[in-house]
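Asks: Some structures are shown below for you to check.
Coordinate-derived values only; no laboratory data. Computed from a predicted structure; not experimentally measured. Cβ atoms are built from the backbone, for glycine too; each structure is taken alone.
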Structure P
Amino acid sequence: MNKNRKWYTIIIISMLLLIVYVGYFFINSGRGLERVDNPNRQAVDSGIMNNTKDEKKNKLPIPPLLEDKNPEEGKAEFDLNVQYGKKEFIKGQETETLGYNGDYLGPIIRVDKGDDVKINVANTLDEPTTVHWHGLEVPGEMDGGPHQVVDPKSSWQPYFTIDQPAATLWYHPHLLHKTGEQVYKGLAGLFYIEDEKSKELNIPKEHGVNDIPLVVQDKRFTQDGQIPYELGMRDVMDGFKGDTVLVNGAIAPELDVKSEVVRLRLLNGSNARAYDFNFSDNLAFYQIASDGGFLENSIEMHEVSLAPAERAEILVDFSDYNTGDKVVLRDGSYEVMTITITEESDSSSSIPEELVDIVQYDRDDVVTTRDFVMSGMGPMVAINGKQMDMDRIDEYLNLNELEEWVVTNESAGMGMMSSETPHPLHVHGVQFQVIERNGGEPPLNEQGWKDTVMVESGEEVRLLVKFKQKGLFMYHCHILEHEDAGMMGQFLVE
């Protein structure tokens, strides 16, 4: 009888704690959602972007290429400072931010395949951080995950050899339970790999002129122009979504181009929002690369969807446009930025049909099959029923052994607490191949190298994975609020 009373008491206390916890988030679910009637920004209902009416567009900022300090062929060295900043997103208002080597975002690190790379990371913050090289195939101790903490006022010198094809990758913090806040405040930057093939292809290569990086994010600005990271219940459930879209840190910017083929390198750098990128007047474009590098062939498209952390390189042909014409890049029907043709070009514009040869994995060579079930909602999200534990190894893998990963999304709830949330799965230290989506062939633009894949509620996605580096790595949902809540596991490659 005493045992029954003990368990009854425990159950009652647990239920009361859950009610208090959920109630707290509902009470605070509106925090940080103030509407701002400012003509220099999009002022809309919480979490819903709207068309920008401002006629005075900002010029698109172009992240600079970071200087390589090592003049020796085949070697590269970079300095990367993590620092506080202040940036004027809204005219007349200074916003407190974080950045790499500047007030907001970071410079582009560009290396060649085969380079021996060293990066000197200095953390000038008053809090710890990490720097994760998202998409890079490097040893586990150099990956920059939650185990490679850089303490306040200290430094870290990762070094690795680039042994993967040309690609548009990126870097960002990966501190346990703090990734969402640090990325949201501005810590993110692009990482380019070039190789012989990328240099040979007849595609735009002039940085900032016809080869344009686009880091797309969303923010919530308060009336005084700040971007506090305060989670309400909706944010815990679905991830932190803003009401204002930024491109390279600018609101509704304008890019000037010539009437020629232009290469856009798109990164969804948002914490939780997915984008459906398209152009006004239904302009077609051609996707040439996904997360981990070039596709085998360019793919004509009218819309490309990117989950958080996904990348896409696209070619847009403006050769039929006249000087003064404008084209709008949109998310659905919402304006993201404007592209203005300011000069005619005498260059012959063309879109290459064939790009690279991709060595396709053979499913018959699979040695091990693993299941990964993404489930739960809010603070109870989990993978295979477990939340992140830094002291627990969830999976043990063998080096250079082909595996099939079966990833399913069983996230759902009941009634007012329902949450059919999509989960973009990111796997550290590898580029994988998507071979099935719900039993069928994946879309053509998912048939290249990937490190992040969107898994909608109820979906099953199958991947072929082979690890070429040893060490401890993470797999997790890249909705950063879910990652911070524990929707992450770790595996050891030996």
Structure Q
Amino acid sequence: MVVTKPVESSPTPVAEPRQAAAARPRNGARVLCEALVREGVDTIFGYPGGAVIPLYDVLPEYPRLNHVLVRHEQGAGHAADGFARATGRVGVCLATSGPGATNLVTPIATAMLDSIPMVAITGQVAQQFIGSDAFQEIDITGITLPITKHNFLVRHAADIGPTIQKAFHLASSGRPGPVLVDIPKDVLLAQGELAPAEPLELIGYKPTYTPHRRQIRLAAQEIRNARKPLILAGHGILLSGAMDELRTLAERAQIPVALTLLGIGGISQQHPLCLGMVGMHGFAHANRAIHEADLLIGVGMRFDDRVTGRVSKFAPNARIVHIDIDPAEIGKNVETAVPVVGDARQALAMLVADVEELRHEEWIAEIDDWRQTPPYRPLGNETVLQPQFVMERLSELTERSAVVATDVGQHQMWAAQFYKCDTPNHWITSGGLGTMGFGVPAALGAAIGRPEAEVWAIVGDGGVQMTSFEFAT
């Protein structure tokens, strides 16, 4: 499926002209709309229901907020995810209480596992009914506690503005992730004002962006000492915008670069130092390079099982430098010689300044030799059309410039290997959770967020049946 222009969706039409919103009494629903506008939101993916009717009543008063009516809340969540991946902005989705909120659970978990900035807003039954097993009541904050970066239950209309400000800050700072804001119906109806935005002081939340200078010096020394260094670049490269710094370090120190599934786009796959994807479904030469390397520099990735396989046999000859903004990831899966906590862009820029020009001709030649003899049959010689050939041809026809959203399955891995994505934020796929049904709504979200782009959805026969209702969106 290809989407060449954004799906059009307009706010609910109003039968008669209404007086300006500023002249009407402000309730929690209007405060919420104003708070979203203040955060720069222009697109909301949602589906109405009883607990959020007060919000839908006032949405037409805010033309800046384009509401995209999906056909299922799962589609809203995945579309917000695709929007965020394609634009680098926070995606916003909206659902009612009870089943509407629980239908967002899989998209929220998908965003959590892939570090996607997303704010999910859910309605809740009126506060006097919470805990009474009321109609469409569910403890969505309890349900989503393990799969959100943070979540909020708003108790007062005056708290809506500060809560939305905190939610967007948490979703987009440090290691990005989804944040859920649950708002009872009576709070949306209560009178209130939008509190002025204040500098945020979140107790216990202080992401480390600038790495410690000592750790950078140690990492630089490891690079100088290595004969067979290799960079393993993950999604953090794209999230931090470290593409130029990655390429500069690789070229300066002549270090080959391998990519995780979500790291695709971090460096051009046409670059001579790029080895392509590693792991269970990666290229043989890239996996062999990891096995033979004496230094492995992991940047913005988490050494998950699809990359490492059997951990005891992963990179057996290598010392590991691990750069990540989330200290919880360092040392979690593999033993790390030099941990570097900080933003990938800042860390790589500091390494570029500390590392002189180096040469590793023999190591690069060895890898190039492996690359020339891959254990694959040449494409295009079969009488039956091969999916690998289709992906390669699609890559050529789009000049590797299209935004590609995949579903999950074998087609996803064919696309990862044979569609040569060279541009950041042009490769959209569910990596950590592996969510079938992700592809179609994610492509729609990407098309709405990037109206100038050509967007392709590459979907298998199983995944397309899981969310095919979003074709109606």
Structure R
Amino acid sequence: MNCIAFDLGGSGGKLFLCHFDGEHLSLKDVHRFDNNPLSLNNGLYWNILNIYSHLNTGVKKAMQLADQPIVSLGLDSFSNDFAFIDQSGELLTQLRCYRDQRTEKHKAAIYAKMSPERLYSLSGNQIALFNTLMQLAAMQESGQGYILKNAHKMLFAPDLLINFLTGETASEYTIASVSQMFDFSKNTWNDEIIRAYDIPPNIFCDIVTPGTIIGKTKNSYNKELDITGFNVVSVCEHDTASAFLSSMSKGDHIIISSGTWSLVGTEVNAPIINPMSYRYNIANEGGFRGRHRLLRNVMGLWIIQELRNYYNSHGQQYSFADMEEAATQAKPFAHRIDPDDLIFFSPEDMPLKISQKCMEFDGKSPQNMGETVRCAVESLAFKYRWSIEKIEQLIGKSLPIINIIGGGSKDRLLCQFTANACNKSVLAGLSDATALGNILVQLLANRQISSLEQGQDLIRQSFPIAEYLPCETPVWEEKYQEFKATFHLD
């Protein structure tokens, strides 16, 4: 069986062709492209038409490479961002980027309608200004409520692309569950939150579960690309949910889905919503078939990506491997930052921001690229540990193994530093874990495998895993305590 996984991330998109012969999975990287937000008239947008064009390019390439018909396609992406369509299916708005500052401008008015504490108790989602609810509320506050009133449906990024392919409208469960408008007790939209912000309830689509076959590609689409049609499957459309499905370790463990964001957490049987989880802004997110993720968002590889973007746009050409090597040679523990400081959220001069924060806390700043990158990587490892400690306190037990998946699993320095800082064994691999999770749901939907566990065993048999053991733990423990004291982390 052949299927296609399209994975849209915050810095790029990837399309894979998967072949399953009944015993082994193989994954072919067919098409990649950059995905950077565009600033226009004080707004920050994703170029959804360019994304759609690259999706089509990848589909055509996959069709040419496949030795058997393509059975299905699944799409996943980052969460929270959306666009509107009218009754005829035409776009009413472009896809706004969650890093847009419009929510910050209206923060006071938004929280005046419902407090962060109340929002958390009702939704279980992290308190963050990039949440879907915050974006919709900011539209209301900025005089754009007329768009909501005239819209037919609001569609998250993967659902919008599915609509382009099939003409169907739906909201997938895992991506709806992190919108800050979902009710876990009823597994549907939260009426109280939606009413509080005067959002027209008719714009919300029916929620479908992962594994639902939405429909076939439209005849007009097949004709345009000159291809044979295929089914489009609603997979775990939130990329973190897809990534968690491909976990390499059996039993209880910590998972770090390491990409533009680092999602640090574990799976639990039910949401955990209490004063402690609110205090530490722990997110509850929906997963596959009754699973739930308990996790913290850490700023992640975004900082490293933005460092590289800055250097490369100013006359230097560094690969990620170049940056890793330079950081390896730099002096240990010379500088520190809190990766979650909001100064690092927006895409601007990242070296300068790091320098400013180091000066603020230590009175000195990195002097070159290697020192800057090492500062970021060490600080990420320390923030991972702090996040893990809070998760473990909530669930009441220690988890001995960390499973790093996603793009960060290729960063040997980050993996080793994480093992050292946390004093735990790290299993790293599956840089394309999100695509593999996407594919597992398609295999289940197409009845090629009988259970998720069978699919996870297939992944373990088909793809290599690297293990990192902690070392130099006394000095890492000392520096971690200094890190906590510097940033007043309890």
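Asks: Give the label, chosen from P, Q, R, of the structure having the highest value of FRET efficiency 1/(1 + (r/R0)^6) of positions 158 and 262 (r between Cβ atoms, R0 = 35 Å, to 0.05).
Replies: Going through P, Q, R one by one, FRET efficiency 1/(1 + (r/R0)^6) of positions 158 and 262 (r between Cβ atoms, R0 = 35 Å, to 0.05) peaks for structure R.
Asks: Thinking of P, Q, R, which structure, once helix-only ellipticity at 222 nm (-39500 (n - 2.57) for each DSSP H run of 4 or more, over all residues; to 500) is computed, gives back -12000?
Replies: It was calculated from structure R.
Asks: In addition: Here Cα extents along the principal axes in Å was calculated and came to 89, 58, 48; which of the structures P, Q, R was it taken from?
Replies: P
Asks: Looking at Cα Rg over 2.2 N^0.38 Å, for residues 94-333 alone, point out which structure of P, Q, R has the largest value.
Replies: Q
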